[in-house]
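Below: a set of structures, written as structure tokens.
Every number in this text was worked out from the coordinates using simple rules, so none of it is lab data. Given the structure is predicted, the values throughout are model-derived calculations rather than measurements.
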Structure 1
Amino acid sequence: MSDSHIPDRAEALELMQTHIHDENLRRHCLSVEAVMRHFAAESGEDVEKWGIIGLVHDLDWEEHPEQHCVYTRQWLEELHWPEDYIHAVMSHAWGMCTDVQPVERMEKVLYTIDELTGLVTATALVRPSRSLHDLTPKSVKKKWKEKSFAAGANREVIEGGAAMLGMELPDVIAHTIQGMRNIAADLGLDGSAA
């Protein structure tokens with residue numbers, strides 16, 4: 001579509017804050033953005049684009065959880081966002097709320113780390129330090145085995161996503177922690193509140 005509009009981070013952030021008011025969900029979106037930026041930088045991809053897509057991926061979750069992604073598509077289309085941005089956002093909920101399969105590496109990363117950021121956050125919060133800075137993939141893997149811990153974090157999705165990426169699970173966890181460390185203070189996970 002030739003009249004598509006490439007959004008910048010300020011627009012994406014404003015859009016996210018307009019539709020999402022819950023502090024934990026906002027932090028989740030910021031976490032996903034940070035991890036997407038980290039993976040993009042590691043892959044030599046467009047850091048801004050990947051970050052923006054991560055930032056808005058749950059745009060309609062608070063207002064329309066029963067129709068997750070339906071309103072997001074509508075809102076982004078009304079704003080003339082490029083179709084590849086919209087497709088990427090839709091793909092994060094593949095098999096759960098959408099039938100949009102992750103195809104591009106960016107989409108596979110988003111699909112994988114969306115659930116994983118929640119598990120990483122929960123693991124950091126139960127540590128004495130309440131910090132990402134001393135969190136290891138081994139600690140996350142230990143909590144992974146406790147099915148009742150962060151039960152909302154779908155382990156099957158994370159494992160399936162890691163396989164799609166051709167990455168070992170500990171490596172995906174390590175990159176996710178690293179990405180989140182970049183904004184640990186914004187997430188309240190830098191140990192300062194301990």
Structure 2
Amino acid sequence: MTDLLFVIGPPAVGKMTVGEAIAARTGYRVFHNHLTIEPVLRFFDFGTPPFHRLVEGFRTSVLEEVAAGDLPGLVFTYVWAFDHPGDAEAVAGYAEPFIRRGAQVRYLELEATQAARLDRNGGADRLAAKPSKRDLDRSRDLLLQADSDYKLNSTTEFDGREDYLRVDNTTLSPREVADITIKHFGLPVCS
């Protein structure tokens with residue numbers, strides 16, 4: 001049975017990098033959100049109906065197949081706008097094939113200062129994995145606009161839940177966040 005770990009938080013908070021640090025220690029695989037976004041951007045503009053249909057279809061298909069497989073776990077990264085009901089519905093839909101099979105679904109929420117995220121926005125790993133972020137001025141403007149338009153960190157949505165952990169990673173390395181997460185959730189560590 002494959003478990004699911006959502007890594008959520010605002011743009012450039014370090015979701016992919018932290019996910020990779022967790023995967024390196026646990027044997028989980030990383031499915032960062034841009035694995036579906038980047039190929040679709042070659043054909044359709046961000047936010048258009050065909051873009052949404054293809055990205056959602058691809059994500060749903062991959063998640064359904066992984067949930068039915070035998071990986072030890074999957075890290076899935078997602079920018080969740082908590083003031084946008086469609087995002088909560090999307091997250092529930094992504095989790096559904098795992099829950100249906102009795103797998104564990106957990107949530108790691110990352111937060112960091114805007115200054116730290118603006119600095120990370122131009123990081124080499126981010127730019128290598130996310131070609132649409134290579135126009136740094138546009139990427140910076142989109143990050144600032146998203147911060148202005150949406151609530152990108154939770155407030156009370158996860159209160160009292162044992163399947164949830166929030167970490168301020170402004171000054172923590174991805175490895176440190178991975179260690180905290182693995183310990184908190186009791187994730188299996190590979191030898």
Structure 3
Amino acid sequence: MTFQAISESVSLWTLPAAILFIVVFGAWRRVPMYESFVAGAKEGFDVAVMIIPYLVAILLAIKIFMASGIFEDIKMLAEWCLQGTSFERFAPTFDLLPMAFACPLSGSGARGVMLEIFDEHGPDSFLGQTASLMRGSTETTFYVLTLYFGAVNISKIRHTLSACLLADAAGIVASIVIGFLLFGNLIAG
């Protein structure tokens with residue numbers, strides 16, 4: 001059985017198994033599940049109303065940053081720096097640099113970059129498949145920190161930002177490695 005077949009089987013059953021586990025565990029602990037769900041939904045609505053100002057502020061900052069075109073400039077600089085080196089064989093992944101920079105900033109921005117990759121290279125290409133992995137392996141760090149820390153009035157994030165960015169970097173590297181393992185044969189095609 002190949003790595004791809006195993007990962008497809010695991011991904012197919014992960015969500016249903018998690019939901020079943022939650023329901024069974026809640027029933028075993030005699031938790032009133034419906035009432036707990038309604039109370040959580042009400043609390044979620046209250047938090048959503050409270051975080052709207054923070055949401056507007058971060059979305060504005062992200063849109064300004066993305067409209068500047070800095071992602072394409074970083075991609076061209078990386079290509080120029082690595083030209084003629086032994087790392088040039090990783091040139092197909094240079095098209096993922098804008099995606100790697102967009103993921104921690106904005107989910108909609110990262111989705112837009114991913115759709116551009118789909119348009120240029122195709123969704124079933126190495127870059128399309130790896131961009132999908134990268135999109136699912138990272139978090140919108142700045143968005144989440146601004147939103148949730150702002151909602152509870154925390155202004156000093158201490159080591160949270162560095163830990164989150166390190167996790168994003170690990171997700172980006174892992175998605176590229178897994179992309180080569182699963183879809184590396186698509187590079188030549």
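helix-only ellipticity at 222 nm (-39500 (n - 2.57) for each DSSP H run of 4 or more, over all residues; to 500) computed as -15500: which structure among 1, 2, 3? Of the options listed, only 2 reproduces it.
If semi-axes √(5λ) of the Cα gyration tensor in Å is calculated from each of 1, 2, 3, which structure is the one that comes out at 34, 26, 14? Of the structures listed, the value fits 3.
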